[in-house]
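In structure tokens below, several structures.
All of the numbers you see were taken from the coordinates with simple rules; none came from a lab. Here the structure is a predicted model, which is why all the values come from computation and not from measurement. Cβ atoms are built from the backbone, for glycine too; each structure is taken alone.
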Structure I
Amino acid sequence: MLKQRVITALILAPIIVGGLFFLPPLGFAIFTGILVAIGGWEWANLSGVSANAARVIYALVIGAVMAASLFATAGYTLAVLWLVLAWWVCSFWLVSRYPSGTALWEPTPVRLLMGLPVLVGAWLGLNYLRSGDFSLGRLDNNLLLILFAFCIVWIADIGAYFAGRAWGKRKLAPNVSPGKSWAGVYGGVAAALLLAAVVAWLAECGFGQAVGLILISGVTALVSVLGDLYESMLKRLRGVKDSSQLLPGHGGVLDRVDSLTAALPVFALLLTLAGWLSPAAIA
């Protein structure tokens, strides 16, 4: 298993890095759209769709929605991000009640609809970060902003792992993900806050900007936990361990980006509210 994980990572790493950091905005949108469409193929299975043809059709629908968004105004993108935020608030309610209330969203058509704000919202949030007018302290590079967003989630995950192992007695959501603990949440958020403080210092932010960035990073880290739990809830209902086996040793695409699906749109929206990121057309 470890050998598989290493080989897969070595193959995918240059592709992902190249696609995320060396493409123009339109190429970036297309590259990330392909990844999200693959996630849509996996989501269809989590929704109870077994036939591969039907799963491909759902992925194409997700792709069509993203393609249509390329011609939308910046105001449209911002409005959709607000709707996505509202959906994640609803998702928190669903996750906190599981397995109660499952009858409301267990039907396959409902679960397929649930994938739209999650998948398209993540894509919109990521491309909004790529194309928006950004400035914070001495930092005005959108690619570094995206890297920072990723690092918030990665560092929070690492902090949660070690804090959970050391002090994780009180479980966070045992019916959804028995391995997660409240100590892990606290450790993950603390790690994200520390990261934000370092970045604020390196970017020579003023005091107000530094405090704002730290708060935004903490909220983003919290929301990333919800993204992880949300996919875990769907997998538990479906009775599967991974979203697919596309990535040997790593599961599926959704298994790698579940936390980011919630974190990216919320992070982009919070930066906009803080006045550091202005709406712009995606491509």
Structure II
Amino acid sequence: MSAGSTDAERWLIALDIDGTVLHEDGTLSDSVAEQILRVSGLGHEVMLATGRSVAMTLPVLDRLGITPDYLVCSNGAITLKRDADAPTGYARHFVETFNPGEVLTTIKANLEAAHYAVEDETGLYRFTGFFPDGTLGASSQKVEFDELLEHDATRVVVISPEHDIEDFLSVVERMGLHKVSYNVGWTAWLDIAPDGVNKSTALERVRGLLGVPRSRVLAIGDGRNDVDMLEWASAEGRGVAMGQAPAEVVAAANESTETDINDGVARVLASF
């Protein structure tokens, strides 16, 4: 703990990555990087809470130069804890999985032309169809659809390029998905997590482990997969929606900031 902050003053600060810490093109502004490093140096727990897999999250942590006690990946399905003996410096602390068979067959019946990927707890994606380069990370394997049904998942990803976002949302709602939690991204991209699992469930577990009161949590995000996290933070602390966030994301927050391009994260952290 830095001399600048005591246990009685420590905040838990959870940051989404894409469209929040990073611009949508993957760049990181100097002011955002500087503020994250500064606030972390004050002794606050500045961590990442992202839909990204572990393999795609750790390099961002390296770019920021921070070493939080915990990281939340895969929309809450995987929580990492800092571990000096682990090859990457972090070890899996808590993992939630589910059998994806029922949900995959339900979706395939409704979205015949969609493409599918299943992430397991090691971070390996098995997929069918086509996914743009870089979206699944380095650890991926193309398989037949039936093989996707055989492995427990931390996440199922569905993309349907032929649908615009509103049409895709409509199809997803009509499916009436049960026993899973799902979020739809900016494009026709569907993330499906284990039942009741999202960024907020993982962050509440981390908060308890750190002993930080609910009144000293801050979360910043921009996407539909951040809604639960922002509602959780806003209940007693600070939930901040990025300036470019959709209306339902803004509604889940109790504060808003500038867009990613205008360094919204840096503006919020400057208050610490």
Read-out FRET efficiency 1/(1 + (r/R0)^6) of positions 24 and 88 (r between Cβ atoms, R0 = 25 Å, to 0.05), computed value 0.25, structure in I, II | I
Out of I, II, choose the structure whose coordinates give semi-axes √(5λ) of the Cα gyration tensor in Å equal to 27, 24, 19 when calculated.
-> I
Using Cα extents along the principal axes in Å, for residues 72-175 alone as the calculated read-out, with 46, 41, 17 as its value, let me know the right label among I, II.
-> I
Output the label of whichever structure in I, II has the greatest value of distance in nm of label points 7 Å out along Cα→Cβ at positions 48 and 216.
-> I
Given that distance in nm of label points 7 Å out along Cα→Cβ at positions 40 and 96, derived from a single structure, equals 3.2, which label among I, II identifies that structure?
-> I
Per mean count of other Cβ atoms within 10 Å over residues 144-151, the highest-valued of structures I, II | I
Origin of the derived value -8500 (helix-only ellipticity at 222 nm (-39500 (n - 2.57) for each DSSP H run of 4 or more, over all residues; to 500); candidates I, II) = II
Here relative contact order in percent (Cα under 8 Å, 6 or more apart) was calculated and came to 19; which of the structures I, II was it taken from?
-> II
Could you tell me which structure in I, II was used to calculate Rg and Dmax of the Cα atoms in Å, for residues 16-127 alone as 16.5, 52?
-> II
